[in-house]
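Below, each structure is written out as C-alpha cells.
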Structure 1
C-alpha cells in the first residue's frame, strides 16, 4: 500500500500479490488488475490535467484498513494498492490495484471492492484543470466505520 508521486506500474503490484498468493493456501489461480487513468473530458469539458493531493498518514491508514477488510472477507485473497499524487497528464495512471486469489471470481471481487473503498474512505483530493477553468472534485465522504458504506462496496464488488 502506498501513496506515490511518480508513475505507477501495475507489473510490480501484480508480481507482489501473485507471490503472496502462491505462498499461501490454495495458491494463485488468478490475478486481477485495475488501473484508473486520467480522462480527456469530464462532464463534457476538456481536461488539461489533474492534480491529486493526499494527507499521506491518514491515506496510508485507510489503505491498510482496506487491506484488513479484504483479509476478513476474502481470507485467501491478496491486494496491493498504489495511489498517485501530484500533477498527472491525460492518460496517466492515478490509481493501480492488483488482487490475487486461488479463484478468478474472488480476484475480481477483491479488486472491485478495493477501488470502491478507495473512493469512499481514502483522503485523496482531485483538482481538475479544464480549458475554461478549474474545479476541485469532492473527496471521500464515508466514515470508515460506516457498515452501510462497506456493504455498498461489497454489493458492488459481488454483483
Structure 2
C-alpha cells in the first residue's frame, strides 16, 4: 500500500511537521508541497494525508484547490488530515477542520489531528506583527508543535494501512 502526504506551507511549520511525521512512518511515504511541486497522480496511492496551516480559519489555496479538483477520487481513498496553527483552544479544532477541508473529506477521514504550530516572527511582515500584537497579544515567535500528537497520528495512519 502506497501513501503520500500532500501539504501546503507558508512559513515552514507544516513542512517541519511533515518531516517529523515521515520519520515516524515507514519508509516510502512520499510528500509533496502542492504549492511548489507538481500535483501527484492519486491513482498511485491508497492512503492520502493532507496537511496545512490555518490562517483566519482557512488553509492555503493550492491545497484547497487540489482537494476540490480531486474530491471524487479522494472519496475512494483512505484519507487522514492534519492542521498546524498556534490556536490554543482545542475545543475549536472541529471548527478549524471544517473551515480548512470540505465536509465530505472530513467525514471520510480516518484520522484528524491538530499538531499545534510555530510562529516565525522574523518571517512576518510589519502589518501581521501589528495585528498579532493588538488582537492576540503576541509579541514574538513560539514553538508549540507537538511531537506527541504527530507520533499518535503516525500510529493511527499505520493502523489504518
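Can you tell which of 1, 2 yields -10000 when helix-only ellipticity at 222 nm (-39500 (n - 2.57) for each DSSP H run of 4 or more, over all residues; to 500) is derived from it? Show your work: numbers first, answer last.
Values: 1: -12500; 2: -10000.
Computed on structure 2.
I have 24 for relative contact order in percent (Cα under 8 Å, 6 or more apart), calculated from one of the structures 1, 2. Which structure is it?
2
Of the structures labelled 1, 2, which one yields 0.75 when FRET efficiency 1/(1 + (r/R0)^6) of positions 82 and 122 (r between Cβ atoms, R0 = 30 Å, to 0.05) is computed from its coordinates?
Computed on structure 2.
Among the shown structures 1, 2, from which was the value 2.6 of distance in nm of label points 7 Å out along Cα→Cβ at positions 66 and 98 calculated?
The structure behind it is 2.
FYI, it's all coordinate maths here, none of it is from the lab. All values reported here derive from a predicted model rather than from experimental measurement. Cβ atoms are built from the backbone, for glycine too; each structure is taken alone.
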